[in-house]
Structure 1
Amino acid sequence: MDAFFVSVELLRRPELRGRPVVVGGTGLRGVVAAANYEARVHGVFSAMPTAQARRLCPHAVFLPGDHDHYARVSGRVMDLFRDVTPLVEPLSLDEAFLDVSGAGRAVGDGPAIGRLLRDRVHETEQLTCSVGVATSKLVAKLASEAAKPRIHAGRVEPGLGVRVVEAGREEEFLHPLPARALWGVGPKTLARLERLGVQTVGDLAALPVGTLVRTLGEAHGGHLHHLAHAIDDRPVVPDQRLKSLGHEETFPHDLREPEELRREVVRMADAVGGRLRRAGLAGRTVVLKVRFGDFRTITRSATLPSVVDDGMAIAQAATELLAAIDPTPGVRLLGVTVSGLTAETARQLSFDDLDTRSWSDATGAVDRIRDRFGDAAIGPASSLGEDGLRIKRRGNAPWGPSW
């Protein structure tokens, strides 16, 4: 999808069309989630600190994100894809791989399907997308980027919309690209490659595999050697199983009081438990993530005797982990995650369960109340603030705090 979050917002705010628009955390610690092409002309891009974006483009309109709304639109777009092929692997709300090798007889070849999908998305949702057509995930992904609109000489130029890389011409397409275009080439790997004189994918492909293995290690070096030669046989995998589920949040100012941090952990644990139960999942490992004011980040984890899916048990494990961490340097970000997920939600009983109703009875009642009256109807007492119950939603402040 092209500038997805901003494009969705412009459907609700058409008066902003033609102006630079940025979506994300609008506060001093916010991060840009998406910028339209008018903002990109000024050097604003996703993942950039909002403060930097304001300096580059002070006349831009900055909007807080609405993750729930974007998820609903994304769901409809994914359904359009599944009308063409059941083999759809979403990567995020705005991107997916499609295996259309079995759809040719009914719909047409890859380029025809790409054009069809663009037309359907635009006709149904009034949104635009860019499509890459190729024989592998790697090349299709990079071809979709090559099909997008681009900034040239301070102006927005329309993209191809559909970029096709024919079978047998993958290396011809890949080798002129910068080496950082490949999956797995981050800043550290790129620095090592540059010391070997590597600038482009073609430079990388020309290196002996032994050199890459000695420089990057056997697994990483061998992986990049294959990608540089367009060898990527990973299949499209629909309905991938979740490995973990969690919430994290960046605070407007550093938190130092243990009790204040404990309340945030309880709030996040309650939200994680609710999402687990809605998904019919449970997990055994609780992970606490802490990022301090100097951006130093640590994680601590605890593996429980049996799987859990309720906020009380998750909060208990997470607060015990929190108690072993010194918050006095100031905590900038806090996160609670449950991993080792399984669809088996049976809980090991204790002797206490013989004399009292299990906590799952209360959890079930909470779920029924929320289903009927909304998430803000009931929650942990410690999450009650001056403006009511502070609930944690999926995608709520994922890009940092707003003003």
Structure 2
Amino acid sequence: MPHPAPTPYVLSDGHRKLRDAVRDICETSIAPFATEVDARARFPAEAAAALQRADLHAPHVPRDYGGAGADVLATMLVIEEVARVCASSSLIPIVNRLGSLPLLLAGSEELKTRYLGALARGEGAFAYCLSERDAGSDAAAMTARAVRDGDHYVLNGTKRWISNAGVAEYYTVMAVTGPADRVDPKARARNISAFVIERSDEGVTFGTPEDKMGIRGSPTCEVYLDDVRIPASRMIGPEGTGFATAMRTLDHNRVAIAAQAVGLAQGALDCAVGYARERRQFGRPIADFQGVQFLLADMGMRLEAARQLAYAAACRSELDDPDVAFFGAAAKCFASDVAMQVTTDAVQVLGGNGYTRDHPVERMMRDAKIGQIYEGTNQVQRIVMARRLVGGVRSRS
């Protein structure tokens, strides 16, 4: 029986037009400031303003709350294009999505209207407060507490490694609301709840920004909660469901880290190819030499594999597919490993020039490393994938 000829997977016209529009914004309003943002470790205000003007600072916010209503793949394309020129700037849409996803997944209509609407209007960015000094990969070991007091909760504790801290207006905070059982991990997780904290709430302060190796333009600070009293209505979902919401959030947002990694790798490959065409040795462009060609070919091959996995994971996230945990972990893990390899190889192609700050590949290599660490280390991602496989949870594609 005859079948139609298969066609290659391509982006829709709408997605391609969005990608091209974002690329133009990045080239004119973000790329020119990327080197200085990194050198001075300052917030990329120009990128934030440009993205907000184009309604791209939080494109995932549904239209019901005043947002652009972008699907997951469109949001990933925005992140990818921004990361291609400035990884620090790409964390603006990434962290806005990370911090507000708990509301989309489990928040009341009142919370969604109030905070997603404010985010869409550009009245304040979001941040996500899960990690603590002794609760990183073992996030359920957190000690920040929220105690009920009538119609309010009072929060105390310290959150660490918080992106956008001090810049964001709104913070999704996970805290223990039940007995602190530090023996049984499942019991600990059931005692954690999620809340929205505002920067202006009395008792909220911030630590000194971390002096980081990469993504230096994205502020990372500790968040201190000292008797922060908030209305009980700011709880996200029922009491005790915060940890489950936090894990679902990571399952869905890891595709954003994959998109950032793909963008970083693409930017590094672009630089390496351009340099190889122009750099001459022995009377010829180094792009003519097979050793360099093999290096570039491997970079391009790995990058495209990472991109396709990231896009596939984005589609799973859009559908809230049962396999989203596997695909999110796989895309984040594979793409960030690829970004680290591709950016390192880009430095190699540029040789001594690649090791200086005269070219952006050394910055891209430093920026790429964090992708293997945040939103769960790549070792943790392999645990997530293995558990889905061994437990027979994920279905066949």
Checklist outcome for this item: Note: mean count of other Cβ atoms within 10 Å over residues 157-164 at 22.0, derived from one of structures 1, 2, originates from structure 2
Checklist entry - Can you tell which of 1, 2 yields -11500 when helix-only ellipticity at 222 nm (-39500 (n - 2.57) for each DSSP H run of 4 or more, over all residues; to 500) is derived from it? => result 1
Next on the checklist: To test your reading of the models, identify which of 1, 2 gives 2.3 for distance in nm of label points 7 Å out along Cα→Cβ at positions 149 and 173 when calculated.
Outcome noted: 1
Checklist outcome for this item: From the coordinates of one of 1, 2, FRET efficiency 1/(1 + (r/R0)^6) of positions 13 and 317 (r between Cβ atoms, R0 = 25 Å, to 0.05) came out at 0.05; that one is structure 1
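Comparing mean count of other Cβ atoms within 10 Å over residues 21-28 across 1, 2, which is largest?
1
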Checklist entry - Out of 1, 2, which one gives 4, 17, 24, 28, 19, 6, 1, 0 for P(r) over Cα pairs in 10 Å bins from 0, in percent as computed from the coordinates? => result 1
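Where a number appears in this text, it was derived from the coordinates with a stated rule and is not lab data. Predicted model, so just to flag it, every value in this text is computed and none were measured. Cβ atoms are built from the backbone, for glycine too; each structure is taken alone.
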